[in-house]
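So, here come the structures, one by one.
Rule-based calculations on the coordinates, nothing more; no lab input. Just so it is clear, the model here is predicted, and its values are computed rather than measured. Cβ atoms are built from the backbone, for glycine too; each structure is taken alone.
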Structure 1
Amino acid sequence: MIDGEYKKILKQYHKLSDRHILVAETDMPYSDVLKIVILSDKIRKAGNELVGLMRKNYDQLFRTKRYRKLLSLYGNTGDKAKRKILANQLNEMQKSYNVTWDYCRKSMIPIGKKYGVDAVFALTKAEDVWRGVEKCLYGNGRTIHFSKYGELPCIRAKQINRGIPISVKDNRLQFKLGKTTFGIQADDRFQADEVKAVLAYLAEPEIMDKKAVNTLIKDAYCVDTYRPCYATLVSKMIRGKYRVYLHLTIEGKAKPKYDKYGNHRHKYGKGMIGADIGTQTIAYTSDTETGLKNLSERGNSIQTSERKERLLYSAMDRSKKATNPQNYNDDGTVKKGHKTWKYSNHYKKLRARHSELCRINAVNKNLAIKEDVNHLRSLGDVFVTEPKNASKLMKRAMETTKNDKGRFNRKKRFGKSIKNRCPGGFQSNVEKKFKATGGTYIEVPNNYRASQYDHTADDYIKKKLSDRLFKLHDGTEVQRDWYSSFLLYCYDHMTHDIDKNKCNTKFEEQYNREKALITWIKANKLKILNSGIKIA
């Protein structure tokens, strides 16, 4: 094979192959940890300066009537030729107002030198800023945000031989940042297996690359080479001390995980799963199991933690009001205009406690989500659910309405529920897991209306949101969320609609499971939010 052709196929392999991230804590002394934190804060300041520049240019661009008119015409035009002309005009305006990637990249060069940030790290931060600009230009973004004091951005170099180069010493991975040399703590079996695979690649990289290219040519398949792509340093404040973690991006699929007995920790099932994901709960139906549980919950500790969060935040608010009375009106609202804030030592202690509690809660929620997702994957390989709508449910109602008594209805929606239970994050994790493990993830069309169909009447019957337990046309009482999951379980791949025959044949079996589940919930006195299940 010609050298040029070989490089071209190898480049194609790098694009097609899977990638995963190994997270491990570094073994550097605390003095070096503080140096990493200082560098991270410098990158934050440089990024904020670039954000200010790009934000100013974007605001000037968006203020022009011509740009807004072109955007409106582009969105309302269906003709491809006209859209292309309009797109070119929009691009020209972006160039004239310096809202381009080239301007963003070049502007970061002097800013990086000003703060003493390495060019490769400055370029990576410029890419992050430009991603925010792109979200405003082409997505649903409204403005580009600054990083707050205390937020430490990651230190990333998208080349393994620059910024944070990797080497091998005494059969261990070694990394370097400036004059600082450090390794990683590969404590558990999974981390050790990953490190062994990376060491095996670094021992003979050319042979592994040739094997990958030959396999891609012959079998059109990407083998796992475990080539280290690039390294990232992430600083975190944990229990009042900084700790630095290395995120190593590796080519190929992650190594399997085992339990203490040597068995595979995660098993993959076969069959269909219908799931109704609410703002705080999930109900699911599969061939072997029926479930109804709260989202992001490990035991009953999350509700206690949520309450502690609220109490600490209220205490912080009271302390801030007592220290800064000049910034508040008589009714307790904050005055408009520029203000100077003073924070007492008591407030700072409360803030540190609140920050640590939020971190612990976030970790627990993340672990709870992953545990639930792995359990669902063990029940089947086809996951059927409704489209994501968490971001829409967070928004306040726009229209002002009145109830039957003539009182105004509250405009508040489900913001706190979504913040505490993370239904959108749960659904995204499910999608990633099923697609990465050879499963199928399906979102039914909007006209599926699983919450309104009644298979006993073969008709759509509109129900109030408050009707958590309701009776079908034949008198059978069902729990609303579970019944929606059952109808999603009866999804027909061919028609993309409800399989009525499956509803009739499978209902009795699944209904018996649902009754047993509700009995078990009541016996164990579990509080399932918004389920309508009353516990004595």
Structure 2
Amino acid sequence: MTPTKPHPTSPVRNPSRRSLLLGAAATGMAAGLPLGLPRAAHAAPKRGGTFRVGVHDGSSTDTWDPATTESILMIHANHVARAYLTEITNTNELGPDLATSWEATRDDATEWRFELATNAHFHDGRKVTAADVVASMNYHRGESSPSAAKSLMEGMTDITADGDHAVIFSLDRGNADLPYMMADYHFAIQPATPEGGIEWKDGMGCGPYKPTEFQPGIRVDFVRHDGWHRADSGAWFDAVKMTVLNDPNARQAAIVTGDVDAVTDVDLKTAGRLAQAPGVILDDVPSGTHITMPMMCDVAPFDDVNVRLAFKHAIGRQEIVDKILFGYGTVGNDQPIASSMPYFADLPQRTQDLDKARYHLKKAGHDNLSVELSVNDVILPGAVNMCSLFAEQARPAGLDIKVKQEPVDAYWSSVWLKKPFCVVSWTARPTPDIMFSQAYKAGADWNESHWENERFNELLLKAKSETNDELRAEMYAEMQLLCRDDGGTIVPFFRNRTSARRDNVMHEDSIAAVWELDGARGYHRWWFA
């Protein structure tokens, strides 16, 4: 895809220009038009009303700690209550949030300077300064940090304040993707404590809305934050109410009856009918969001690459897209980089081949093999059915998959990263480096398959600082091949972001798909007619 123009307040110095200006391509998503909504000019946004949202995936273990955020509820809540240095805009470009501009101050991208808004305030009225940004970033660094984003901060040698409204990031090697990385949902800006830590327990932030009630796994309520530094261009609702509706039938009923104004995810098997319901609009946005089935490579039988390949060859991807996604997605190829993302490697598409599955199973020393696959529909409406279909597909190859439907509550704390074979939903990260660093790098907290490949990790380090775009593309292509043929993760498909709203909820023509509801920012971008 052709690189888009940079944001006018985001100067970039060569040679890393293309890596920073990937724009829409870098999100792995194309902005789609909502079903049933013609491309036409909307009336100007206006303030007022309470935006009620039914959110899937909330848990009683949810907290405001940005380091350990996992559930969709808290990812959305963080975007409502807190600000980040940068954001992915509704047109899937990189834009400013708390930072008003940024630039690589060295040609090798080993130093970056971010200028901060001078009019930003926390919910309690305190001004936001560079010291708060430094403390918020440092919270994710160091051996004792509990942050799942710690792997993204490796190579950061120093983060310093330059006065009250500028921050300098120093790195031991170049990182052309740093401004994109700052939009990661873990890197919320919090007030600094005198000891150098951050305040996070009460949901404090400097974002568009202030939390007034928080019941983990049940609800989060907010009111508009009058001190939000971008109030002239958003935060149109007076208040926001987020209610956890983990059951897809409950979400559909709530949006049809008007008990909520929007829902984050719809049951795809009834999406077509839902789009025909009076007063309901379906937003269907192609994305790099994907399902993974990680097999822990240090746990038998998945410690044998031939076992992993047997499962990868046994799955019928197109049948799953047709029967589970009902066409709202595309087949995957056991690599986490979607075809619309930068540096996508167009590898030969793996299709179901039971002969190859049996061959690899036999090579691993098995005629038959029984394993347990953990899942819950909170991952995806129809996820349990998907696993049952996979079990049917794999049985002729001698693979006996026993589908275990786990409790919805605490799925992220008790199943993911704990069970050796489970189902997970990943949103697209803005760049391949961020995706690989979080989920595939050896030792990363979210390396869900415990995969370690020396060549992959060597390439990851080289590609991060490589400013020759062709060489970087070659490295990422080889890394995707390693994921596909050696890795412990099945990627059966990429799914669209499919949500619903009442027809009095307005938004611009384009919708970001990095998260549900306009990249989890519809709460301040959207408005009532």
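Of structures 1, 2, which gives 9.5 when mean count of other Cβ atoms within 10 Å over residues 74-81 is computed from the coordinates?
Computed on structure 1.
Figure out for me which of the structures 1, 2 the number 2.0 belongs to, where distance in nm of label points 7 Å out along Cα→Cβ at positions 250 and 266 was derived from the coordinates. The partial results should precede the final answer.
Details: 1: 1.4; 2: 2.0.
Going through each structure in turn, the value belongs to 2.
Could you tell me which structure in 1, 2 was used to calculate semi-axes √(5λ) of the Cα gyration tensor in Å, for residues 154-217 alone as 24, 17, 11? Walk me through the numbers on the way to the answer.
Numbers: 1: 24, 17, 11; 2: 27, 16, 11.
This value belongs to structure 1.
Match the computed value 25 of percent of Cα pairs over 47 Å apart to one of the structures 1, 2, and report its label. All intermediate terms of the calculation are to be shown ahead of the outcome.
Working: 1: 25; 2: 7.
Structure 1 accounts for this read-out.
One of 1, 2 was used to compute relative contact order in percent (Cα under 8 Å, 6 or more apart), and the result was 23. Which label is that?
Working: 1: 14; 2: 23.
This figure was derived from 2.
Assuming -6500 is helix-only ellipticity at 222 nm (-39500 (n - 2.57) for each DSSP H run of 4 or more, over all residues; to 500) as calculated from a single structure, say which of 1, 2 it is.
On the way: 1: -16500; 2: -6500.
Of the structures listed, the value fits 2.
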